[in-house]
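Right after this note come the structures.
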Structure P
Amino acid sequence: MSLAAPIQYIDPEDYLLDEQSRDIRHEYVAGELFAMAGAGEVHNRIAGNLFFHIRLVTRGTPCGVFMTDMKVRVDSHDAFYYPDVVLTCDPEDGASLYKSAPCFIAEVLSPSTESIDRREKLIAYRTLEALRYYLLVSQTSRRVECYERDESGVWGHRVLEADGELSFVCGDRRFVLTLADLYEDVVLVSRA
């Protein structure tokens, strides 16, 4: 009978240091590392479109928009995640390897990560005090789910489809994104 190998706990500071020298990115949850899968063309186009349209509004402001390689630190869950797009407008959110006060996070759904994005990350991200918007963007249809925290701290959920439009405010900036913007030059993939 073989015994399972014990899981080695990794300190968050060691993770941050080691992650810089790795070829494969890893998310960190409670001392364990989870390798990130690569993304395909559709995923990259959607994330790139989202980044592009947010970046147009944030140019010359204290807001920073990042994609793919910027981690989000969630202290309440002892985690570091790599969202597809993250926006922070907090001038105190200045760590160079991660952000801990984003107002907006978006994940482009993939078959291998969708359940994590919908459950684990949704639960973790909603503990971030500054977060107001969490988007789940489909690769198989023009569909965006938006989780939004109102002024009283209550989270709501809405779905945008076809030619929907999303408007949101982070910092002193107002953003308007249409599904046409997000899916520009994207040939949607179907799940077989």
Structure Q
Amino acid sequence: MKVVLYIALASLLALASYYDFKERRIPNKLTVPFLAFGVLYHLLTAGLSGLVFSLAGFGIGLGVFFIFFALGFMGAGDAKLMGAIGSMLGWILTAEAILYIAAIGGVIAIVTMAIKGRLWVLMKKIGFVLLKPLFYFLYLKTKKQSFLEWYNKFTDQKIFTEQEYIPYAGAITLGTVLAVLLNITGNGLF
């Protein structure tokens, strides 16, 4: 019966990659039916515990990727795609897939931005997200003006309006397939 789940997952990943590369978007008409399929599949095969399993996966997938969407690192379709994947895989395998996706996606983003000569924009975004809170924390702990000055250097919100499109469905597909294959062979992280 799990073969049906894997066929649905493969179909979702293939279609999402197609839409993302061709149309630069992942439509709701794709993600919503697969989300419903994942929830219904687990409800019918495992009852209430299957429903909880599926909804937890949905929550982890959508929740983690929503953060990246909110920070301007990816589109809403990527977050909804990850929610649909999570509804099929459950929270543990979704969490493992997210780790692989982050690594693969990071490499793809760095290479793409370097090729386009826009690596500095990516580095500024990462610096903004990571360093600004760090400098503020250090200022609060030490009250040293130098930390506050560095904190203030990261107040330029314009970097988040500089959008660079990177089709992330490819990284999502590769990371998800890797997680599933490692899980099937007993070599997964969890």
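Only the coordinates and a few stated rules stand behind these numbers; no lab work does. This structure is a prediction, so every number in the text was calculated from the model and none was measured. Cβ atoms are built from the backbone, for glycine too; each structure is taken alone.
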Value 15.5 of mean count of other Cβ atoms within 10 Å over residues 94-101 was derived from the coordinates of, among P, Q, structure P
Output -5000 (helix-only ellipticity at 222 nm (-39500 (n - 2.57) for each DSSP H run of 4 or more, over all residues; to 500), calculated) maps, among P, Q, to structure P
When distance in nm of label points 7 Å out along Cα→Cβ at positions 22 and 86 is calculated for structures P, Q, the one with the largest value is Q
The highest value of Cα Rg over 2.2 N^0.38 Å among the shown structures P, Q is in Q
If you rank structures P, Q by relative contact order in percent (Cα under 8 Å, 6 or more apart), the highest one is Q
